[in-house]
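Structures for review follow.
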Structure I
Amino acid sequence: MPFTSALDKSAWDWTMMLMIPDWLDAAHVEAAREQARAASRPARLDEVRFETLDEGRCIQTLHIGSFDDEGPALERMHDEVIPSQGLRRAGKHHEIYLSDVRRTAAARQRTILRQPIAPAN
């Protein structure tokens, strides 16, 4: 797995997600996209989409330190903790960044590492 065993970020397949209030819907997102298109046409604007993350049951851990040092925690979660509980991975892992990287030293950055799970059998 490139996100755990190597820091070759060019091999990663990732999606950036932003939480938006419940009262915003797909029409609001499309209106914002049209405004951005008219103003400056940002790169990858056509890839912006509205979707709901419904991951079900998960296991998670808090990682403290540089984002580049998350690999061992993910490997331990995937290779030790999940199987030891009679579970398997059931979807893509995701990360919730709790720190402002502009104001927080790498050693103090906090990230929730989260993995959807299901029974192994």
Structure II
Amino acid sequence: MFTFKRNYFLLTILFFLIEVFIALFVNDNFVRPYIGDVLVVILIYCFLRTFLKISVLKTALFVLLFSFTVEVLQLMNLIERLQLQESKITQIVLGTSFSWIDMLCYIIGILMVIAAESLNKKEIISNI
């Protein structure tokens, strides 16, 4: 069940650095809110595929459900309920506001992952 895939590890680092760059230096109305959300699910996917032997489809669906869960927790004001409003890291990791558009961005990111994986290899249907 556990493994180490170097290529996914390198992609994880790349997407992490891109996300950090966006967070620190991009303050616009498109890249930061939308592209950042598309890329974050790709980052999580690559991280999981680095260490786990799970099929493409199962990993993609898990990441999508995880992302939806985090978004719903934003709707429920989890940060305020846990009294973590002052924690900048918690706000960055969990987010602060629910958005249906964020959920659409997560779907787009996962569809991009599945498309890229299907171009790379025919593992999507196998190992379900």
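No value in this document is a laboratory result; all are computed from the given coordinates. On a predicted model such as this, the values are computed, not experimentally measured, just so you know. Cβ atoms are built from the backbone, for glycine too; each structure is taken alone.
Taking FRET efficiency 1/(1 + (r/R0)^6) of positions 30 and 62 (r between Cβ atoms, R0 = 25 Å, to 0.05) as the criterion, which structure among I, II has the greatest value?
When FRET efficiency 1/(1 + (r/R0)^6) of positions 30 and 62 (r between Cβ atoms, R0 = 25 Å, to 0.05) is computed for each of I, II, structure II gives the biggest number.
For the read-out distance in nm of label points 7 Å out along Cα→Cβ at positions 86 and 102, a value of 2.3 was computed from one structure; give its label from I, II.
II
Given a value of 4.9 for mean projected area of the Cα convex hull in nm², for residues 46-109 alone, point me to the structure among I, II it was derived from.
Computed on structure II.
Compute percent of Cα pairs over 19 Å apart for each of I, II and report the one that scores greatest.
I
As an exercise: helix-only ellipticity at 222 nm (-39500 (n - 2.57) for each DSSP H run of 4 or more, over all residues; to 500), calculated from one structure in I, II, equals -5500. Which structure is it?
Among I, II, the structure yielding -5500 for helix-only ellipticity at 222 nm (-39500 (n - 2.57) for each DSSP H run of 4 or more, over all residues; to 500) is I.
If relative contact order in percent (Cα under 8 Å, 6 or more apart) computes to 28, which of I, II did it come from?
Structure of origin is I.
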